[in-house]
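Structures given as structure tokens follow.
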Structure I
Amino acid sequence: MSTPKLKCHVFVCTSCTYKEFNGNESNPEIAKNIRSTVKTEAVKKYGRDNVRVSAVNCLGTCEHGISAVMYPQNEWKLNLREHDAPDLLNWIDSKMTPNS
């Protein structure tokens, strides 16, 4: 069995939080929910042989809140919020088109 040639692999930090407007730290579950939503939709649309969305405990960008990195493109998304799952899906979509 050969290893699939992924078009993109997104890693989402699932331990980071961010400061909310009221000064409180966000719920750590937000990052896990973002990753879960993006993974479900991306795999449904493109299949596991083309895209992966993985959880990681730390990407080393804690000062930027919830972060994601895409390989092999080495592109980053920082300061992610609860409502950013559609933006991450659009980011993946942009890499899955034939001209990307």
Structure II
Amino acid sequence: MSSSFPLSLSSRIRRRSDVVSDVVGGEAVLVSPKQARVRMLNETGSLIWRLADGATTLQQMAEALAAEYAVTVEDCSPDVVAFAQELLAAGVVELVND
């Protein structure tokens, strides 16, 4: 499933309710029963996953990553947007529209 909506730093994404997840050793394990797929996210991806609550913007996620990993918001913002797009395309999150 691919999103046809371009994401921006003001976009918000939410974990899909049908995706089961757990954090093991700092890495998130995502199980999508509908797709019969298991995905593993590294620590950075896991932080974005935990912040994908539908209220947090991609900008706020980039700020959290910058604080956690001592990088600039400007450096990590494009990666946050790209990863959010990957999660959308994988069908594990959904775009929150106002």
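Just so you know, all these numbers are worked out from the coordinates, no wet-lab data involved. This is a predicted model, so every value here is computed, not measured.
So Rg/Rh (Cα atoms, Kirkwood Rh), for residues 10-65 alone, computed for just one structure, reads 1.06; which one of I, II is that?
Derived from I, not from the others.
Using the calculated result 5.9 for mean projected area of the Cα convex hull in nm², pick out the matching structure from I, II.
Label of the source structure: II.
To which of I, II does the computed value -10000 (helix-only ellipticity at 222 nm (-39500 (n - 2.57) for each DSSP H run of 4 or more, over all residues; to 500)) belong?
The correct label is I.
Of the structures labelled I, II, which one yields 39 when relative contact order in percent (Cα under 8 Å, 6 or more apart) is computed from its coordinates?
Label of the source structure: II.
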